[in-house]
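Every read-out reported here was derived from the displayed coordinates using simple, explicitly stated rules and does not represent laboratory data. It should be emphasised that the depicted structure is a prediction, and the values quoted were computed from it without experimental measurement. Cβ atoms are built from the backbone, for glycine too; each structure is taken alone.
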Structure P
Amino acid sequence: MELMTREDFQSLLDGPNSNYYLGRWEYFSKVIELIQNLELVKVCELGPGFMPIVKDADVMLSPNDDHFGKPDLVKGKTIIHDATVKPWPIRDKEYDLLIALQVLEHLDSKQTRAFREIMRVSKRAVLSLPLGWQGGEEKPTHRAHRDIDLELIHDWTLNVEPTTVIEIPRTGLEFSKGPRLICYWDFE
């Protein structure tokens, strides 16, 4: 299992989407720390943006255009599927880990449906979610991030308590740099 490095992340900052990635190393690095010592053979990342955290992971991408980007290079399998539609085309417990960073809030009120599928297809999961973001009315893409609190996150995740929770403070002044919550579950 090959994980994103600081140098890989720097290549994202040096690319055309640098503004999108500014402030994200703070939580990417915590996810990497969280998973680096796990015994993982097969990983899937849902909506990984321009580069997955686990470089050789399978990736699940939306069939629709994604303005958050798609990886230029996927070393694993690419699954084109709408995460709000179940069942996902993945076998039960096929993955040792499923990663979804800043994805769940975009699933059009179908987060619980997706979380059931996450529990079905993976032995473990790590999600990051915006926490308590206010404002952002100027961009339609920001609406999905507003007013997410712990109660809503518990609803979305079926009140299944995560094994580990890490709070990431605001990483910049922009709306998109608000606080985040990283949650890790071991479903076994």
Structure Q
Amino acid sequence: MNNTILLFINGWAGKNSLLDMVMVFCASYLIYLVFLIAATCLGYYIYTREWTPVVYFIASLVVTFGVLQLATLLHFDHRPFMDHHLTQLVQHASGNSFPSDHTTAAAAIALGLLFFTRFKKIGLLLLVAACFIGFARIFVGVHYPADIVGGLLTALVGGGVIYALKDIFDPKQEHKVSFDPQK
């Protein structure tokens, strides 16, 4: 099924130059916009000296990076262009393709904003961007669909671990909204 989806999506490559340009942009450059937006959001917290969201966000990225390294060690998969005749729109070195670094990074940033900041709508928008990045990486021929799903899951595990542990790190539970009818 992984191969079937890869060949179906990559089968669109090379047929429409405008679509190819959009997919190359998404696969190679959209990640920089994700970084810029996240830096702007974190810059707001740094400017207002609200450190808790910044610390949780950074911790989630660090844990996600650790999970990414572990996943890379546990599972090796060739790049799809090594195993299939594809229309490859982006040149890439051969090697392990699982999980997708681009998708993992974009999804980790998106989930970090969603889980730990007040920028929930921006986090959702960046999660959509992470999915576009992942889809485009399949389209241009450098990743299998399973690499993209693996990247999304890696980011979810990284962010989820910190989200689950934040009660330990924040015993006052300042991040929770409670309803007190006495007030």
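Here FRET efficiency 1/(1 + (r/R0)^6) of positions 35 and 155 (r between Cβ atoms, R0 = 30 Å, to 0.05) was derived from just one of the structures P, Q, and that gives 1.00; the source is Q. Which one of P, Q has mean count of other Cβ atoms within 10 Å over residues 59-66, as calculated from the coordinates, equal to 15.0? Of the structures listed, the value fits P.
Suppose you compute distance in nm of label points 7 Å out along Cα→Cβ at positions 75 and 107 for every structure in P, Q: which one lands on 2.7? Answer by label: P.
Out of P, Q, which structure matches -6000 when helix-only ellipticity at 222 nm (-39500 (n - 2.57) for each DSSP H run of 4 or more, over all residues; to 500) is calculated? The read-out comes from structure P. Among candidates P, Q, the computation of relative contact order in percent (Cα under 8 Å, 6 or more apart) that gave 32 used structure Q. When P(r) over Cα pairs in 5 Å bins from 0, in percent, for residues 19-82 alone is computed for each of P, Q, which one produces 4, 14, 12, 16, 18, 15, 12, 6, 3, 1? It must be structure Q, since only it matches. For percent of Cα pairs over 22 Å apart, the highest value in the series P, Q is held by structure Q.
Once distance in nm of label points 7 Å out along Cα→Cβ at positions 51 and 123 is computed for every structure in P, Q, the highest value turns out to be that of P.
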